[in-house]
1. Where does the value 28 come from, among P, Q, when relative contact order in percent (Cα under 8 Å, 6 or more apart) is the thing being computed?
2. Tell me which of P, Q gives 8.9 when you compute mean count of other Cβ atoms within 10 Å over residues 44-51.
3. If helix-only ellipticity at 222 nm (-39500 (n - 2.57) for each DSSP H run of 4 or more, over all residues; to 500) comes out at 0 when worked out from the coordinates, which of P, Q was used?
4. Quick one: distance in nm of label points 7 Å out along Cα→Cβ at positions 100 and 124 came out at 3.1 when computed from one of P, Q, so which one is it?
5. Please state which of the structures P, Q yields 15.1 when Kirkwood radius over Cα pairs in Å is computed from it.
6. For structures P, Q, which has the highest computed value of distance in nm of label points 7 Å out along Cα→Cβ at positions 28 and 116?
Structure P
Amino acid sequence: MEPQTTFEMEFADSEIRQTIWQGDDLHVVFSAVAATRHAPGDASISGFLQGVELVLRQCTPVPTAALFGRVRSGALRLEGQPSILRIPVPSTWDQPLALELEPAQNGFLVLQAQGMECRLQAGGVFRESLFC
């Protein structure tokens, strides 16, 4: 079996396209996330990943109108662990958590959920950053 390319996303400098409630689950769909691509036998490459969706299971109700546009910073908090600033894409957490997001225009939000899934939607695309 051949090793696969993996991705890590960070919340800072990502951009939320939309949020959708489906029952008690909150879907946060990103236009693009700041990401690093890790390919076996190759150097890690920074860039942007399109097609990332977070599903916060049994999320505590929050005003989602503030969850739109650029994210200044963010962190995932799991009980008894340090803040997580970068998460694998895809990944799953099956435990209570808090997702802290600071949208560029709308203050600071804490999303409480009973679990979270980070998905790469079909057709997701990675683009290398050309920043120097």
Structure Q
Amino acid sequence: MSILGKIFTWWDGATIGTSLWSARNGEQVGTDGQGNRYYRSKRVKDGARERRWVIYNGANDASRVPAEWHGWLHGSYDELPESHLPAPKIWEVDYSPNATGTQDAYRPAGALERGGKRAPATGDYEAWTPEA
């Protein structure tokens, strides 16, 4: 991305200002499998909570934060996520981005984007009527 893009755009990674602020006031504590970098504040005032944040590798989309890092970001636990990771399961799949608003979004039968036509009722539905 060009230098002007890094100065003015926030939706595709960190701006220069965010990068400088993070380098000055934060300490990088880890990265996840997608290349997102996680930070916490170097200094914490007495009685204040520690600030934690993420700088995305690519588009700023909160669904790109894995569950273990989400818990750490929100203060569910203080230890880094590596200590909370269970062994991977054979049925787990890799991350796929949120497709809402894209061509890959789920559109059921009857959706306007698919022509707005549903399959006719099959007759297995019987409407309820109250007993008189």
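Where a number appears in this text, it was derived from the coordinates with a stated rule and is not lab data. Model, not experiment: these values are computed from the prediction. Cβ atoms are built from the backbone, for glycine too; each structure is taken alone.
1. Numbers: P: 28; Q: 14.
Considering all the candidates, the number was obtained from P.
2. It traces back to Q.
3. This value belongs to structure P.
4. Values: P: 2.5; Q: 3.1.
That value comes from structure Q.
5. Numbers: P: 15.1; Q: 19.2.
This value belongs to structure P.
6. Details: P: 0.6; Q: 5.2.
Comparing P, Q by distance in nm of label points 7 Å out along Cα→Cβ at positions 28 and 116, the maximum is at Q.
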